[in-house]
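What follows is a set of structures for review.
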Structure 1
Amino acid sequence: MSEKTTHESGEPRTRRGIASYLRRVASRLGRGDPVPVDEEQTVTVTPPAESDFEANLQQEGDQVTLELEMSWEADDESIETDVIASKATFELYADKADQWRWRLVHDNGNIIADSSEGYASKQKAQQGLDSVKANAPGAYVVDTSKDDGVIDEGGSKATFELFADNAAKWRWRLVHDNSEIIADSGQGYASKQKAKQGLRSVQKNARGAPVEAQS
């Protein structure tokens with residue numbers, strides 16, 4: 001039977017970023033859920049309970065390659081393409097002051113993240129949105145109310161900060177390594193646990209969320 005490539009992608013990533021991706025794959029594998037092949041989760045595969053697994057480490061000159069490979073008998077139902085795994089949508093719009101903003105709206109109607117600031121142009125707002133898509137899934141999570149700092153490791157160029165505001169409401173903000181706040185919770189939560197749940201929803205849904213832009 002001829003070989004068919006359903007999906008192939010590649011990009012430079014930090015070591016932490018790769019670890020973050022592998023943790024998501026491992027979590028889905030452990031539960032027996034469909035495993036996202038790409039970051040947007042548009043292609044998923046559901047391996048059987050048992051499959052062949054190979055780890056191959058090679059060195060050719062100055063180049064080192066580590067390959068992890070799973071294989072099993074083909075099943076037409078194990079691969080899904082054109083999947084919309086996200087349960088949220090980015091809305092790109094102009095506010096009353098003619099500043100461009102975005103918000104991430106869950107299918108249940110709740111706004112789970114927003115841009116935290118207005119942008120001078122739609123293009124700038126889109127760039128901010130794209131930064132959130134790229135960095136939210138693998139971002140560190142830091143609880144600023146604790147001395148131990150990082151509570152979840154990540155692998156992106158941004159960090160989620162959990163904090164209590166002046167009204168004792170819990171919020172989060174996503175801070176890029178350049179110190180810019182690229183997203184925030186948009187609302188205060190009654191408990192830290194609720195704020196963390198909102199944060200997790202953004203991590204899960206941001207990358208694959210479609211964008212609806214105001215004309």
Structure 2
Amino acid sequence: MKLLAPSILSADFLNLSQQIKIIEDAGADLIHCDVMDGQFVPNITFGPFIISSIKKVSKLPLDVHLMIKNPENFIDVFAESGADYISVHYEEVIHLNRLINKIKDLNKKAGVVLNPSTPVSLLVNIIEYVDFVLLMSVNPGFGGQKFIDSSLRKIKELVNLREKFGLNFQIEIDGGISQENLKDVLEAGADIIVAGASIFNSNDISSTVSQFKKIISSYK
């Protein structure tokens with residue numbers, strides 16, 4: 001089953017509760033939450049307090065992407081705040097197997113994230129332990145960037161890796177996703193679609209989510 005995860009990075013935080021209700025009512029499957037610390041990426045967003053606040057107003061699972069230094073120091077607090085999916089960057093974590101297992105021990109879905117220039121082949125020794133892989137299709141830090149076309153090849157590489165080892169991890173894609181390239185990433189094999197600016201900056205958020213969902217539902 002393929003899922004839509006609107007990213008609140010592009011939402012109006014003065015009306016966040018209202019906008020979350022809109023995407024939930026329109027059929028969103030997850031809420032994608034980009035946590036940035038101004039060190040691992042050149043931007044600062046929010047922390048566990050916002051995650052716990054969102055948890056109070058939505059029944060949707062929270063997909064928390066940690067773009068931070070030393071994420072191992074913050075797994076417990078984000079798990080306690082209500083994260084359902086927690087992903088960490090391959091580029092930042094030294095003891096990745098240990099951290100993935102810790103996330104799973106907290107009964108959360110554990111994911112590893114790859115930046116655009118990080119090859120899929122580096123995951124061969126961790127891939128069997130993860131619940132999902134998040135591919136960045138823009139350079140992380142800011143919303144509204146242009147999709148990097150080579151990400152399609154990386155999706156296909158992950159599909160091949162999944163089939164080769166008989167695994168069932170999900171493939172998530174984040175960055176520059178719009179209705180114009182949505183079919184391309186779905187056909188390549190993506191399972192979870194993250195979209196921020198193309199949803200929250202649209203004239204009708206509800207209608208845009210519905211249109212995304214209609215396209216997504218046509219793929220198995």
Origin of the value 12.4, where mean count of other Cβ atoms within 10 Å over residues 24-31 was derived from one of 1, 2
1
Among the shown structures 1, 2, from which was the value -10000 of helix-only ellipticity at 222 nm (-39500 (n - 2.57) for each DSSP H run of 4 or more, over all residues; to 500) calculated?
2
Between structures 1, 2, where is distance in nm of label points 7 Å out along Cα→Cβ at positions 136 and 192 highest?
1
For which of the structures 1, 2 does the calculation of relative contact order in percent (Cα under 8 Å, 6 or more apart) return 19?
1
Label whose coordinates, when P(r) over Cα pairs in 10 Å bins from 0, in percent, for residues 8-71 alone is calculated, return 21, 54, 23, 3 (choices 1, 2):
2
Label whose coordinates, when distance in nm of label points 7 Å out along Cα→Cβ at positions 16 and 40 is calculated, return 1.8 (choices 1, 2)
2
Which of 1, 2 yields 1.7 [distance in nm of label points 7 Å out along Cα→Cβ at positions 64 and 200, calculated]
2
The value 34, 21, 18 for semi-axes √(5λ) of the Cα gyration tensor in Å was derived from one model only; which of 1, 2 is it?
1
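Laboratory data are not the source of any read-out in this text; all were calculated from the coordinates shown. Please read these numbers as outputs of a predicted model, since none were measured by experiment. Cβ atoms are built from the backbone, for glycine too; each structure is taken alone.
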